[in-house]
Structure I
Amino acid sequence: MAKVHFYYSAMNAGKSSTLLQANYNYHERGMRTRLFLPKMVHSNTEGYIASRIGIKMPATAFDHQFNFFEFIQNDTVMPNCLLIDEAQFMTQAQVKQVCRIADQLDIPILAYGLRSDFQAQAFEGSQYLLVLADILIEIKTICFCGKKATMNLRVDEQGCVIRDGAQVEIGGNERYLATCRQHFFDLKKMPETVLKHQSDLEMCLS
């Protein structure tokens, strides 16, 4: 029986890279996949799931009205696997839909996303994936202090921590910092060494 896998982590842990590697493995074995990306991110990346190291693949956009089960059931050729990036933006209903795909259509689901937002609140999709997925896998990354990072800080252009605002704001290294729980609650501004590293990394990847 196919299973639902939820790969979760803090920001910038390589979730998209891990997804694209899994997708490559399926294609290398002659299997067909379907890749999905939330519409709000899809428009920002020109329709691609893109990793920070430069790898990318086209994906199907979904919004909150999208029905995963109906889409796959009506597909002309059944895929061997579904891979969903930024899965935290799924709704409760959509999480149940992909569970139904695994249970009734015997197609494995690989979902990748953040566990919580910049205010330490659970995303709807992540909340229900943590409850309903068969297999939970943490993709680990580290805080600037060396401890495991589990939280996501939002920062402004000067590196100052932002505590209020809309839950969804698309951004990468320039807007978010993965931290341990202690620094999530204590930090007021990014250390200068981290700011320089972020700037150097963006230049390297541009």
Structure II
Amino acid sequence: MDKSILKEVKFNKDGLVPVITQSYYTGKVLMQAYANREALEKTLDTGIATYYSRSRQKLWVKGETSGNTQKVVKVKLDCDGDSVVYLVKDYGVACHTGEESCFFRNCSLEKEEKPDPYEILHALYRKVEDRRKTKAEGSYVAKLFERGSDKIIQKVGEEAIETVIALKNNDRDEIVYETADLLFHLIVALVDRGVKIEEIQEELLRRYK
């Protein structure tokens, strides 16, 4: 990665800069840590998220002991130059508690159960995968998988037609409802075929000009 960013980073009096780590595909904030110049240089050189541990007073490569590595796709600098963002493809969880993100509690200090809007498609994908794996009793998704790929594909077709009708009728509420149905069943079909949401995102990025 280009190291031009190093010329603009304003390290604090301890030689550190705050690093916010986000998921490249969902934008979910995974953790916040610090980096010194050496850690930032190593991140740019290797593409693996590297931080500076203030408690241990040494460089810390994320996942070196846990195996929960973070491949850095982009490094961004804020307008004042005093904080950095790592956009990462994360392999495993970010938090030492076993949670996906260190920021899993709300203002009431309760664990968030619902995903945020920006990660809903990925969260649905994971839930559908879980329903297929566990074959949860009474689950609509589990029943779809039991009925096979042809039924799943048929449902995608039906929901697509219903979405087209809603669009044709210019019924806003129906457009929203039917589009949600279509996206949901499309996710079921993607899980059935083993195609990841990330692959769709990458293809859309390839087309973006």
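Only the coordinates and a few stated rules stand behind these numbers; no lab work does. These numbers were taken from a predicted model, which means no experiment stands behind them. Cβ atoms are built from the backbone, for glycine too; each structure is taken alone.
When Cα extents along the principal axes in Å is computed across structures I, II, the figure 61, 40, 35 traces back to II.
Distance in nm of label points 7 Å out along Cα→Cβ at positions 6 and 62 computed as 1.4: which structure among I, II? Only one of I, II returns 1.4 for distance in nm of label points 7 Å out along Cα→Cβ at positions 6 and 62, namely I.
Between I, II, which one scores greatest on Cα Rg over 2.2 N^0.38 Å, for residues 46-133 alone? It would help to have the intermediate numbers written out before the result.
Values: I: 1.11; II: 1.29.
Biggest value here belongs to II.
With distance in nm of label points 7 Å out along Cα→Cβ at positions 78 and 158 as the yardstick, tell me which of I, II scores highest. Don't skip to the end; give the middle numbers.
Values: I: 5.8; II: 5.0.
Largest value of distance in nm of label points 7 Å out along Cα→Cβ at positions 78 and 158: I.
If distance in nm of label points 7 Å out along Cα→Cβ at positions 22 and 142 computes to 2.5, which of I, II did it come from? It must be structure I, since only it matches. Out of I, II, which one gives 26 for relative contact order in percent (Cα under 8 Å, 6 or more apart) as computed from the coordinates? It must be structure I, since only it matches. Taking distance in nm of label points 7 Å out along Cα→Cβ at positions 14 and 30 as the measure, the highest value among I, II is held by I.
Which structure, out of I, II, was helix-only ellipticity at 222 nm (-39500 (n - 2.57) for each DSSP H run of 4 or more, over all residues; to 500) derived from, given a value of -13500? This figure was derived from II.
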